[in-house]
Each structure stands twice: as structure tokens, then as C-alpha cells.
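Please treat every number below as a calculation from the coordinates, not as lab data. Just so it is clear, the model here is predicted, and its values are computed rather than measured. Cβ atoms are built from the backbone, for glycine too; each structure is taken alone.
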Structure 1
Amino acid sequence: MKLAVITDSSAYLRQDVLHHDDLFILEIPIYIDGESYVEGKNLTHDEFYQKMAASKELPKTSQPSVAELEEVLSGLTAKGYTHAIGLFLSSGISGFYQNIQYMKDEFEGLTVEFPDSKITSAPLGMMVEDCLKWAGEGRSFDEIVANVQHQIDGTSAYIMVDDLNHLVKGGRLSNGAAILGNLLSIKPILYFNDEGVIEVFEKVRTEKKAMKRLVEIVVSDIADGHYQVFVIHANVPEKAEALRQLLIEEGVEGDIPFATFGGVIGTHLGDHSLAVGYIPIV
């Protein structure tokens, strides 16, 4: 078996993985004041947040290109690939997953699966990295797909945002209207639910209490298993470090790496968002 792993630019990937020969990344364009950008090409992480702050309107994102995915898949057998797995941002925040299902049986000689990640950012990146690692270890395609599904079923992220406007205007918050009225006094904790949709999980009064509660929820969620925990943030390294310390104090074991929210998800969460994501270690 030779496996191609395909993802999109919303996945947070380590530098050493970005150039893996068997990895293909679809671009998600970000539109700021009428200009189109792709993160990592003509837009850095810092530039995105600077441009967003200066922009008159909220940035917009579109889906990865179905045509680009088709192009990647159609060229794989000629390169010797027998199997492909596509892991993209959650179907709960993008229609891309639904739009590509027809492609699974389109390519002769190529076995294709598109599991719904129901997540994005660092947990999505780890799924991608693990698939590449498992393929390198000579595991079967069925085992790799089953492993990823196990990760998907146990993955979530809890998020504190500075300003809910981005999510509500972008239509990415399923139950947002209910809490807009009293935003001044609350810090909502959002999460990716079982369908991969971002919802309000709980309303907390202050940022300090919200951080403490974030840690409580995650510690409770991961108590029965073996998980990789990430602290993910948008331009708030000090708060991210404070959150990591709280997690360590509450007994979360292992390395807790930082990841940053790139432009694709940052468009929806806004600047200064902070999250804890976790994913089962298989």
C-alpha cells in the first residue's frame, strides 16, 4: 500500500511534517477587504491578525476547492499511490465534506476515504501526522481508517472568545443568538459538539472563572483515557501559558504544546481567542 494523506490549510501542522512527500494540502482562501490570501503563501499568521484589525469588514473564507481535490486525486495512481485519506475541517463549519463524498468511487485503482474530522487546527493536524506515521509503519489502510475514527470520536476543543461577533456574523455558531443580549457580563465557553458544530457550552461570568472552568471540563473529559492535550490561541501567548500552567496544576500529564489559530479559523473566532483541544493517543 502507498497512502496519500490530503488535508486543508486549516490544519495546524508541525514544520517538519509540512514537506512530507505523501502529504497534499488544499488551500482555503481568506478574503480581506476584497483581496484574496492563502496562509503560508502570501499571508503570515501575524499579518492576518494585523489585517483583520485594520479591516472595515470581517474577513471571509471560502471552502477548499473541489476541483483542486479532484486534480490531486486524479494524479495519485500515476505516482504509485493505491490509497488516499482526506481529512478536512469539520463538516459542522464547512460544506466541503458534503460536497466531496461523490469522489470516493470516482478513481479506478485508488481506494479513497474521507472521514469527517469534526474538528480543525491542532487536533486535525495530529490526525494527519498520525496517518503519515502509521502508513510509514506499514499498517493496513483499514487499521489506519479505524484508528482515525477512534481519534475523531474522542476529540473535542473548548474555546473562549473575546468577541462573539465573528462567529455569529459568519454563521458558524449554531446557538449564538440566544446569548448575544448579555455579552457584556459573560464569557461564554464554546465547544465542538459531537456533530463538529461550534456551540455555546456554558456561560461564565469572568475570564478568570472561564479559564478555570475550561480546565475543569477538559480534566473531567480526559480522565478515563490517554490523550494529547493542546493549548491553542490567537495572539495571546501569556494567557496561553497561564492556561497551560492551570492544566499542569490539575494533573494533566505529558507535553502540552502550544498551537495557534490560523487565519481560516481565526476569521470565525476573532483575535485573542483561547482554547484547549484534546485527541486520543492511539
Structure 2
Amino acid sequence: MRQDIRLIVTDLDGTLLTKADRIHPENILALQRCRQRGIKVCPVTARNWREFLPVLRQMEFDEVAALNNGASMVELPSGKIRENIVFSTEQLTGLVESILTMPISYLCVMGMEYNHCLEGKGAPAWFHFYTREEKDKFGIHPFTDEKELLRESREAVRINCGLKKGHEQQLREALAKLEDVYKCKTMFMEEETGNSIEISPERADKAHALGKLCRYFGVEENQVLAFGDNENDMEMLRRAGISVAMGNANRAVKNSATMMTDTNKQGGVAAALERLGL
């Protein structure tokens, strides 16, 4: 039975994309059919503009994208910024200095066009590849000095830090305490490449982004279909009228959704749309 859906919001990594950062071809066809019927389709992702561009080249979306975990609302396809929630200089300095006292494997500070990275002890192999081979593609700038990194990180919207094995729970608890001190949000991320923590300004999250997209398109939240796979998607999934957790999501994410689908590698977005009659 076809649902009364007017807006589809979807996470990218682990959801719409395969491990190879490509949109599954069945997902492209299924979302194109939705758009042809007048349903708006918008990405809501942790990626910044530079990281999002390779995805935008694969398919068209509708008018607006929510990037950086909802901190940045941009017009498509131009990338013109409509809203950008950034860390203050004091917030960013305090957070980075505090995080660097903890057992992390790397730290990245992101803006709309840059990714400033500081390598810690025990950084994973993919991080070395990312900071050396993908520098130009994603605007990556490796640093060895935290003060220089902070000096160059203007209008930062997101922090990501890798968790060393065996210290995950300790770090989760320590970073959660920073929320009250620096008025930020911390989210635990489970990835095939290793676990990490995402830190965003207090009002920057995907649930708020969903609300902004609803107002922009003039739709009700119960007319929204949301897709996600990770902890930073959970509030968005709870807020949407219908929400779909990917087969590769963990139990907490699946419990936040109204239904489950196949994995991202199997074209789970397309499978759910077919099941919903969309």
C-alpha cells in the first residue's frame, strides 16, 4: 500500500552508498521514480561540501542538502550556504585541547571546504591513505601541531576523533561530559573502518535538519520517510513519520526506526521503497 510520503531524507555513508562510496544503482532508479511522482529527495549527511560533491555527481537531489550532521544547509546544485552553525573559537579550542588528553587515534576538524587532521598514536591504515592520497579530493590538510590546526580552522562545524580499541567506553563517558561544558553534541559512530565520536555544535543534528527541510518544502513530519544506519541518524529516524534502519545498522538504530530493510551493499533503500509501494 502506497504511503502518503512527500519528502524522503536519507543518510549517505552506510545507507545510500556502498562501501565504495558509490550509490547503489537500484537506489538511484528507485529515488528517480519517487522524484518523478513529486516526492522530494534530500541528503542529510555528516559529510561536508567537498566530501559530498562525488555523491552529487552521481544523481540529482531536490534543491537543498543538510550537511555536517545538519549544521549546514546548502542549496543544490550550487552549494550556496543557507545556514551554517559553527563552533565558536572558545568552544573549538576547549574541545580540541580536552580531546587531545584522551586516548584517541586521530582527530579531524571540519569546515565546509576543509578537513584538518591531526594524527595520534595507533591511527588506522585507512587514515594514512586518506590523509596522503585523498588530500586534494576532500580538502584534507594534515597537521602535526594543534595550535597551527586551531589557527587555520575557521568556521569549524564538526569534529571527529578515532577511538582506540579497549578505550571506547572510557572515551564515550569523557566526551559526554564535554557536552555541558562546551554546549555541544557527541555521537558514537560504528563503522567498518573503526569506531569514532562525532562532535557538533549544540543545535546541529539531523533531527533539527529534518524540521528545517519540512518547513522549506511545506510538508508535515508525518509525511517524511527517513533512512539511516548510525547513531547520528537516530533522532532523525524517531522524528520522521516512517523511518527505515539499514540491515547493517546496530540494534539501537534499528530500535529507533519503524521498519528495517536490506544492507547498504544490497540496495536497501530501493528495497524499502518497493515494500512501501513508492
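General remarks:
- Volume of the Cα convex hull per residue in Å³, for residues 11-82 alone - highest-scoring structure of 1, 2: 1
- Label whose coordinates, when mean count of other Cβ atoms within 10 Å over residues 99-106 is calculated, return 13.2 (choices 1, 2): 1
- Here distance in nm of label points 7 Å out along Cα→Cβ at positions 163 and 267 is compared for structures 1, 2. The highest value is that of 2.
- For 4.3 (distance in nm of label points 7 Å out along Cα→Cβ at positions 19 and 251, calculated) the corresponding structure among 1, 2: 1
- Percent of Cα pairs over 30 Å apart - structure with the largest value, from 1, 2: 1
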